[in-house]
Structure I
Amino acid sequence: MDDKSKYLARLSEAAHKHKPIIGAAVGCGMFAQYAFMGGADLILVLNAGRFRLMGISSTASLLPFGSSNDMVMNIGTSEVLRSVSPEVPCIFGLCATDPALRLDEFLAEIKQAGFAGITNYPTIGLIDGQFREALEESGIRFEREVEAIREAGKLGLLTIAFVFNEQEARLMNEAGADIICAHLGFTTGGRTGVQHSVSLEDSIELVRGMFGSLQVKGGLPLKLVYGGPVNSPENAEYVYRNTEAVGYIGGSSFERIPTEESIVRVTELFKQYEEIKTENEHLKRQLDLHEAIQRSDYIGYITQYVTEHLANPGTFAELADTLHLNRNYLSYLFRKKTGISYSDWLIRLRIKTAQEALLEPSCTVQEASVQVGYEDASYFSRLFKKETGMTPSDWKRQHSSE
């Protein structure tokens, strides 16, 4: 069995077992290696991947910023092919509409370099309007991409055809494409990606139409989807459930979007570690309070909440409302759990906290009073003396000299 037959047998088996076929479109060896480690079934080398690494949108792949075929050959031979196992087919993104391309010679060169197959990218299928009309009038047509797929198949190369409508799907099907991939446009999401595309629901109808036009023989062509709103495992699974798609090819979804978010987040962590740490601790306290309510640990919630909001904890009635409990019943639970009333507990907590504050040399009685929720320093002093037997000033002097 030749390599192409082995690849197709393996892919068909995965589809038969309802395991999605995953293709990763990459622009460097590092991403190819990690995609391979993650279990990618196909590695596609596209010029769009290199532009993504430059921080530029994939749309740049359609403009004359150098030779796409030279770029892909260089990336593939110097980085990608040496980064992944030969068991995973590496696919060459072929710009078949390049007027200078000698198709037969270059296809032989692609195979000789070690690529397992080709796909038609950059593709004229992503261009419409007046520019598309002008290209076709000059002889640069989608049919050139169809021809490339046909001739690559004759050489024993695995062929993946990107198609954008039913007519293109039929043409690629007739050319013998092993895999038909319904291309839904540039992937949305992230910081440099396109912001608008066809909706996920409309994508379903487009994919159904393209796949419905295919003639399947011997289980081929396999049917995959690419791009547009399909930028997450959840969206891909939604497409699998509602169409005949058995897999997904992604570029930005594997390279750009996760890399953007990871690098931004890690940099923020280094730059703002203390601030983020404080935010996380606050969030943890909030979750602890929520869990206390979930466990019906009402008194645990009150003691923790009031301790954290001692300057303004609210009234006991407000706490009861928060817990959806009758005030008298909550008062009964509090005394049963602590052995004292809520008001006595609150005074003791405030005096104890004030004592800790007064140990700071710069802290005044007035500041300690406000810190624990008493605007009236005289009232605070009376409560303090009642609890400790001395005024706050005397207590501070005595403990400052110790």
Structure II
Amino acid sequence: MTKKVVLAIDSFKGSASSIDIAAAVQEGIETVVPEVDFTTIPIADGGEGTVDAIVIARKGEYHTSQVKGPLGDPVDAKYGMIDGDIAIIEMSAASGITLVPKEKLNPLKASTFGTGQLVLDAIDNGAREIYMGIGGSATNDGGMGLACAWGVRFLDEDGQELPPAAESLGRLARIDASQMDERIKSVKFTILCDVNNPLCGPQGASYIFGGQKGANEEMKAQLDGYLHHYADCLLRDLGADVLEVPGAGAAGGLGAGMMAFAKAHKKSGIEAVMELIQLDEHLKGADLVITGEGRMDNQTAFGKAPIGVALAAQAYNIPVIAVVGGVALETETVYEKGISLVLDIINEPMQLEYAMEQVIPLAAGAGRSIGRIMKLAAIS
């Protein structure tokens, strides 16, 4: 009897997509166990690959819009639509750190304006509900740029409009949302995010994430002060109290901006993605589930894609193998969450750069190992 294997592997970030890794693993298994019924379900946790995972699983469509990148340069940003009126957006497509050369990273000047433009384009195309993954940002503007794109005015003490950038928040005297695009109020927004950092303070957006965006210690303190002042203005002018809300500090405070201007709700990225791709339906009747990600450690147990998949499979008593690009020495926590075996694709000592270049043949090798495990366990 032909057995069913579900492939639900997260992308190996910076190396290979979810689809490419799954195809390589499948090819490897088939060389050892040819008679297998495969179902490939791209998976993501709200970060890179979320749009592709949901669009592919739900047979949606892609849209591309030219928007302003983090430093104002034009970029072509892609998003997805499913069911005609649900948009899936990754803020990194418009305001992501990968859009800025490392030597030009500057969170004082980077803006989420392009993400706001992308939202408007989705609404123009009929979106009435928007899911937004807010990882991988180059920004620390609290969503000021996003709001400016929607028509919100940020004014200094002289009533002059401030340009959309974090450095402007230090001169902010008043927020005028009276001209914000009215359609925003009729759209349901959900933030896909597993970060619970508040907007400000030692665990806030600037101190925890500012360094990777180019901020030194002095700039982190400056940015934190600006965001604290911004939060005071949001509370006074909009009645939005976002300072201590978990997740408000995600994506340089974009979480706070989405909550304040769009009444957005935060949801676990992997939980939302699994619901949208209807993972449970694909798991029914499966004999084995293969998941994975680029690097697995004990942090994987807290909201990452492989654990979401493993917990879903556990409900059907399906064994789960995780194929990973790298694995920490201590991974007991992930086994406690339902993963049966962690299989590292690295089969000999090698440099990281080489491993990333050879990720597809290495993943196929892991697939061959799984095929042999299947034969040994009489799964095939």
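Suppose you compute helix-only ellipticity at 222 nm (-39500 (n - 2.57) for each DSSP H run of 4 or more, over all residues; to 500) for every structure in I, II: which one lands on -10500?
The read-out was computed on structure II.
Identify the structure, out of I, II, from whose coordinates relative contact order in percent (Cα under 8 Å, 6 or more apart) was calculated to give 20.
Details: I: 11; II: 20.
The structure behind it is II.
One of I, II was used to compute Cα extents along the principal axes in Å, and the result was 76, 43, 35. Which label is that?
The read-out was computed on structure II.
Out of I, II, choose the structure whose coordinates give distance in nm of label points 7 Å out along Cα→Cβ at positions 33 and 337 equal to 5.5 when calculated.
Derived from the structure labelled I.
Say we calculate mean count of other Cβ atoms within 10 Å over residues 129-136 for every structure; which of I, II gives the highest result?
If we compare mean count of other Cβ atoms within 10 Å over residues 129-136 over I, II, the biggest value is for II.
Values quoted throughout were computed directly from the atomic coordinates according to the rules given, and no laboratory measurement underlies them. As the structure is a prediction and not an experimental result, all values here were calculated from the model. Cβ atoms are built from the backbone, for glycine too; each structure is taken alone.
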